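Readers should treat all values here as calculations from the given coordinates under stated rules, not as data from a laboratory. On a predicted model such as this, the values are computed, not experimentally measured, just so you know. Cβ atoms are built from the backbone, for glycine too; each structure is taken alone.
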Structure I
């Protein structure tokens, strides 16, 4: 068995978390594959794919606002909790 890290052909970094899908994802990270082949438009903006991380972030931002929460405050609280634990 090969213990060498599988490198992403898009960014050059080791593919670890989704290594089992390395061949299916054209030898890339899932996110690199998404941005290369599935994402339409500006890579820094959400696309229509519900698996797009930017799409999900935008969905959760809108949902938090609809529930009366400030998304920036929620993130600030999460960061404080993360760094203090």
Structure II
């Protein structure tokens, strides 16, 4: 299991922001080489890790990122589609 580049704790593959973005861009999870290059990061907050609020804000029920990363409504459908794939 990969560890989060923010907190160093294990990242469940169903909660990996890197996998989410890969799914969004390529339609599939990253291969081993890509995973080695990009690593892992919690998408949703877990056990003291804030996760990736800029990406999590697109998940239904999650709060908008307040750190200054804009919410782009045009990306909502793609991000939610990728999140559905990530969750399975």
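With distance in nm of label points 7 Å out along Cα→Cβ at positions 8 and 24 computed over the structures I, II, the top value is the one for II, the highest of the group. Among candidates I, II, the computation of relative contact order in percent (Cα under 8 Å, 6 or more apart) that gave 30 used structure II. Out of I, II, which one gives 11.5 for mean count of other Cβ atoms within 10 Å over residues 40-47 as computed from the coordinates? Answer for the origin of the read-out: I. To test your reading of the models, identify which of I, II gives 51, 36, 17 for Cα extents along the principal axes in Å when calculated. Traced to structure I.
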